[in-house]
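Given below, in the form of structure tokens, are the structures.
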Structure P
Amino acid sequence: MRQHTPRENGESTLRIALGSDERSPVTDFVEQELRSRGFGVELFGPLRDESAPSAWPVVAGEVAQAVASGNVEEAVLFCWTGTGVSIAANKVPGVRAALCGDAETARGAKAWNQANVLCMSLRLTTEARAREMLDAWFSTAADPGEDANVQAVNEMDERLRGAPSAGRAG
């Protein structure tokens, strides 16, 4: 992964999916913040359409599929705690969703884990904290020293694809 910045003409080389199970002041703020940075933003769930399905697993799955398919390069997801969307998004192979509550965690998720989905809590994330996390997320490049670890996770993803779910009766 590389750092992402808009082109000189204001167009972005980066398309971002933005999803949540509900619209809130912080989701509206993040949408405007992403657009002001010149990124292309594709909305999911109630952010796109108030009548759209708002169940967090559905929204997270749609956003994760957009990332995995290459329709967008990265994503930002919200739910009340941020935990549910991060769990659901991580079920999609190729997605590395990270629940972050501060800028340093967001920076580490990008640098060391090559995360491609930033998950945040609607309950705890203020506009100021969201801006700090976006600043850290979009200004951080992957740490090449972590490539072997990321590859190990990718291999785990491939190996376990199609494996029965834990707790499933056999």
Structure Q
Amino acid sequence: MKTLRTIGVYGFDRAAFLLRLEEAQVDLLLDVRQRRGVRGSEYAWANAQRLQASLAEAGIGYSHLKELAPTTEMRQLQYAEDARRGEGKRSRTVLAPAYVERYTEEVLDRVDLDPVGRWIGDSSAVLLCVERDPAACHRSLVAERLRREQGFQVEHLLPG
């Protein structure tokens, strides 16, 4: 069975992140972030150019799938829910129902995932965003759609 993995940036340092990818035998990283930067010096390694250089050194391919990134307006819906729940982006545990609805309607229902599934094929691919918890990140929505429609088994790579 084909396996698709997901991973977030939060909770990792550069070395632990690359080790986790190596342990999972990942050979293709698909970045589904809108803005490919992460605030905070402890996560500078995950900014696009540095990350791509680290992945190249590790022999892991990289591609930015901006069409799967949430819009700024969608992220604002999530930030409002985070504020209501008293959570920050780094401590988020769930996605807002309004965010899930908009992301599903405006991204997942419009983007043809067949080419993505074919491209992943038998490679060992991972979807990347920033949140530690996959249930608090849109990458889990993409992975679930690919599981349901294309038969991928999904594994979430976590720190620690």
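One of P, Q was used to compute distance in nm of label points 7 Å out along Cα→Cβ at positions 26 and 50, and the result was 1.7. Which label is that? Here the read-out was taken from Q.
State the single structure among P, Q that was used to calculate mean count of other Cβ atoms within 10 Å over residues 42-49, giving 15.9. Label of the originating structure: Q.
Figure out for me which of the structures P, Q the number -11000 belongs to, where helix-only ellipticity at 222 nm (-39500 (n - 2.57) for each DSSP H run of 4 or more, over all residues; to 500) was derived from the coordinates. Derived from the structure labelled Q. For the read-out relative contact order in percent (Cα under 8 Å, 6 or more apart), a value of 45 was computed from one structure; give its label from P, Q. It was calculated from structure Q.
Read the figures in this text as sums done on the coordinates, not as results from a lab. What you see is a predicted model, and the numbers here were worked out from it, not measured in a lab. Cβ atoms are built from the backbone, for glycine too; each structure is taken alone.
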